[in-house]
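See the structures that follow.
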Structure P
Amino acid sequence: MRAFVVSAPGTAAVEEVEPPAAGPGEVVVDVERVGVCGTDLEFFTGEMAYLRQGHASYPLRLGHEWCGVVSATGDGVDPGWLGRRVTGDTMLGCGHCHRCRSGRQHVCGDRYEVGIRGGWPGALAEQLAVPATALHALPDAVSRTAGAMVEPGGNALRAVEAADAGPGRRVLIWGPGTIGLLAARFALARRAEVHVVGQGEQSLQLARELGVTGAWTPATLPALPYDAVIDATNAAEVPAAALDLVEPGGRAVYIGLAGKPSLIDTRDLVLRDVTAVGILSASPAMGATIELYASGAVDPEPLVAATVGLDEVAGVLAGRRPAGPRPKVHVDPRR
């Protein structure tokens, strides 16, 4: 089958590889849609920390935001999965440790991450093998585009839940990329007052079109009492800024990752009674994300700029993206 393979920083190609087989407890999925993520870009450039930490190495098969149809099942898997439209969890825990047994497989120390960690091949390919336990069925009301937005959506939903967004709450989201704008959509669905701050006017205009109360640059951000601030950036200075902006007794939620250490003063955290929360992974919120997409309460499709084929992925990662403010590019491996 055809798969997108990164062999070294800045070097990638579509290659013919052996198709996967469904081992015990696994299924094979015919991949229909895959999202290109900032993590994929970090692997393409060689900046991803997992490369230095020994959790990943080249060659790499990327892709962890996906949906498709189950085409084969292994021993011990309910054959009822055959032919079903699905997406799946990125985080594959060992299943035996205390964290996995307590429902926290996404922080298992021995976990695989599809297309990211431990060498588990990713979804930028015609087919993907995953454990059946990682699957989430997609109802007909969730399109292919939305199905491949479940994984980033679960991350964003968890950030919004950690912010305790709801009626009467003012939430500031720093970073109008995919996660930030999805967080804005989920917070709006919970009837919070939502503000977004970012650098580019195009992305801020898209935030306004999505219905936020205000979209600002750092220079124009009004001095309002923000009950929660969500950092969805990769800027090392934003975590401290978020802590400065949030109201005493409020919540600072950190979902972005900078390329260098981000420093905050814990005296500010303590003396202002702020709750700080870190978010890793969509795992605990994938089911709820699917339900919100299916009900129409949250529509992720306006964030997708284009759908391209496997042969165009290297160009996208090299910066040749569709024009316009929409942050997400999808891939159809069948093209």
Structure Q
Amino acid sequence: MYPKVKVDSKNRVFITFYQNNKRYRLSNGSKINSKIYPNSYPTSKRIEIGNLLAAEVYQFLISGLTLEELKVSKLIKPSMTDKDYLTVALENKLKQKYTKKYKYMLQFIFNKLIDELNDSHIQPVHIEIVLNKYTSETSYNTYRLRLCSLINEAKKLGMSSNPMQGIKSKKTNAQMHKCYSNLKSIFEEIKAYNSNLHICCLMTYGCLLRPHREIRELTWGDFSDDFSYIHLSGHRNKSGRNRIVPVPSYVRDILIKGNPKDNIFSGKPQSLNQDYFKTLWSRFKRQSKIIEKGQTLYSFRHSGAIEIFKRTGSLTKLQKAMGHSSINVSLTYLRGLEIAELTEEDMPTIL
């Protein structure tokens, strides 16, 4: 099908077409090595120039090349080594819309791997040397996944070897965040210690948001006018989906709305540093007379999850409240919390 020339609401011209059942939209010719930029022309000439771009797009389509192949081909040079492929793979990943923490971990484990290479060929032994430095099964598995991500990207670019082959994840024991049974006393103690931490803990429990990013980065504009809901776009939460979260009255009652663009904790457009609540919680826990071993900031979220499950008995409602991608994730979550599936009445009796 011949590419179509269209105009958006701002009089910008773009070309639409399908390739391999995938729809593409180009506003200029850069992706097909064309120097035609319709929107750099006066409005009256843009459609005319857009038709020229459409003709070049058509010639590109009948050439047999795909946009994905052309994209990859620009990155590849003759005689590339495994190290070269991995370097380009890292550059690709860092350009994508991942979190700062994820990008930092990719860069960190890439540097660790490169330090172990005596030559340009990556072998399983190099991967094992890097990963075996981590005695924690969780850390081992986390960095293994990051290396898998980099190496899979390198393989897409043309790297022939697979140094991750045979390197499996380690089995980890379920870690239980010990839930709170005396919430009223704990919230009173936290309120006396620090108002920001108090709001964070209340919202972690009552709204089931994650404290270190979803709550820390909240602005007043994320709330509805009456504070009854929080609206979070996909790039602001772990699931990547838009979320609308109810706000309980005990949270609404202590909020005083500020400028829509300001962060609710800093009072400025910029949020507080990413370790703010982690540091604050550590200091509070050291002087607390109530917090028990195994109880963490995330235990408030876990306590809230159990409360929802006990009150509704619905995994679907729990999944939506937690912002999980699937019910299977919620099942895993509850299993980690050691929710009892059997009661005493379910157990065998002696007649």
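One of P, Q was used to compute helix-only ellipticity at 222 nm (-39500 (n - 2.57) for each DSSP H run of 4 or more, over all residues; to 500), and the answer was -6500. Which one was it? Derived from P, not from the others. Each of P, Q could give mean projected area of the Cα convex hull in nm², but the derived value 27.4 comes from Q. Here the criterion is mean count of other Cβ atoms within 10 Å over residues 35-42, and among P, Q the highest value is seen for P. To which of P, Q does the computed value 12.5 (mean count of other Cβ atoms within 10 Å over residues 51-58) belong? Derived from P, not from the others.
For the read-out FRET efficiency 1/(1 + (r/R0)^6) of positions 147 and 307 (r between Cβ atoms, R0 = 41 Å, to 0.05), a value of 0.60 was computed from one structure; give its label from P, Q. Source structure: Q. Of structures P, Q, the largest value of relative contact order in percent (Cα under 8 Å, 6 or more apart) belongs to P.
Where a number appears in this text, it was derived from the coordinates with a stated rule and is not lab data. All figures in this text were calculated on a predicted structure; none of them were measured in a lab. Cβ atoms are built from the backbone, for glycine too; each structure is taken alone.
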